[in-house]
Structure 1
């Protein structure tokens, strides 16, 4: 059922990409055609946790988007992060407690890096929905940073949020939102990682986030 929902969502996203060129006559003028954004967490995580700490995810994420019209926005996403425990541990599994106790930590780290595509649809006023598809290359390492093996993951996320503009010319914006994250083909984990990955699913529900951005 989860895979069926994902396929339907991805089909809707790619259909929207294909339909944009057929509606040029209906396009309305947009004030700012381009935008860049990144998660607020990028700024706060290094303050709360040292970059090389055991529980630091060393995350970098950056978006460049193009407003096709006042409803449809496409973009490119770059992201990299370092995992020290399975991504599938949800809030009701005690994800925060497991970070504090260290009971589910990998025997090393998993670095995931990729470039993907995004589609954002404005639904009503500032309310929007977004689908992001991010192929990722994986590198498993031990605690000293020595590579164990490589892998691949297709990481997808589905977002619902609200867009707020600020300033006289509405250049600056914030987007509080909630995500559902799902991934596929993540089945190449080595010993010391696999036992933890097999324990949890491939979906992380209801991740809150806040994006900061600039339109031009």
Structure 2
């Protein structure tokens, strides 16, 4: 494929997958319309980069559909200078979009191969190779935490890394349905509200502890 082909696919993504699904922040739309998504999936999958579906990255991981990324970042209300922790960064596509929005991004990923791809493609992003469920307390507090995928529960250790008044966006699996959620930390209090159902990719390491039944 040529660069012109990818530019056409990027424009089509904006028109058919972002503007029609509640991605209403013009800055998010502009950033996603400028970041070359094909660079974050590897050359053998570049033709799939703009499909409205998770794109496999290997090792059981995948890149979120564009709509999921767009809705999360729209709900995150990013402003230039935001200190953002991105959990489950994969190859760094969302990190690159956040950086284009003027955020200071720390990207956490536990797969060394994905970290290597992200460092090559994402530009001005700080990468941390660590378990996803731990976040990165070394950079806390954050004004925004983005969990770039679906989890069964959000660990308290991650919420604790939010600044007072800090926001969190992500996806939670509830009764078999994946819902995009947002929340704000006020003092020691934190809760989430759902704002959309979506086919977000599952992140490893966030399984809810099983309870005993008799």
Looking at structures 1, 2, which one was mean count of other Cβ atoms within 10 Å over residues 99-106 calculated from, given that it came out as 14.5? 1
Structure (1, 2) behind the derived value 3.5 of distance in nm of label points 7 Å out along Cα→Cβ at positions 139 and 163: 1
If Cα extents along the principal axes in Å is calculated for 1, 2, the one returning 56, 38, 31 is structure 1
Output the label of whichever structure in 1, 2 has the greatest value of mean count of other Cβ atoms within 10 Å over residues 43-50. 2
If you rank structures 1, 2 by FRET efficiency 1/(1 + (r/R0)^6) of positions 51 and 123 (r between Cβ atoms, R0 = 41 Å, to 0.05), the highest one is 2
If helix-only ellipticity at 222 nm (-39500 (n - 2.57) for each DSSP H run of 4 or more, over all residues; to 500) computes to -5000, which of 1, 2 did it come from? 1
Mean count of other Cβ atoms within 10 Å over residues 107-114 - structure with the largest value, from 1, 2: 2
Output the label of whichever structure in 1, 2 has the greatest value of distance in nm of label points 7 Å out along Cα→Cβ at positions 91 and 147. 1
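Each reported figure results from applying straightforward, stated rules to the coordinates on display, with no laboratory input. Being a predicted model, the structure only gives us computed values, none of them experimental. Cβ atoms are built from the backbone, for glycine too; each structure is taken alone.
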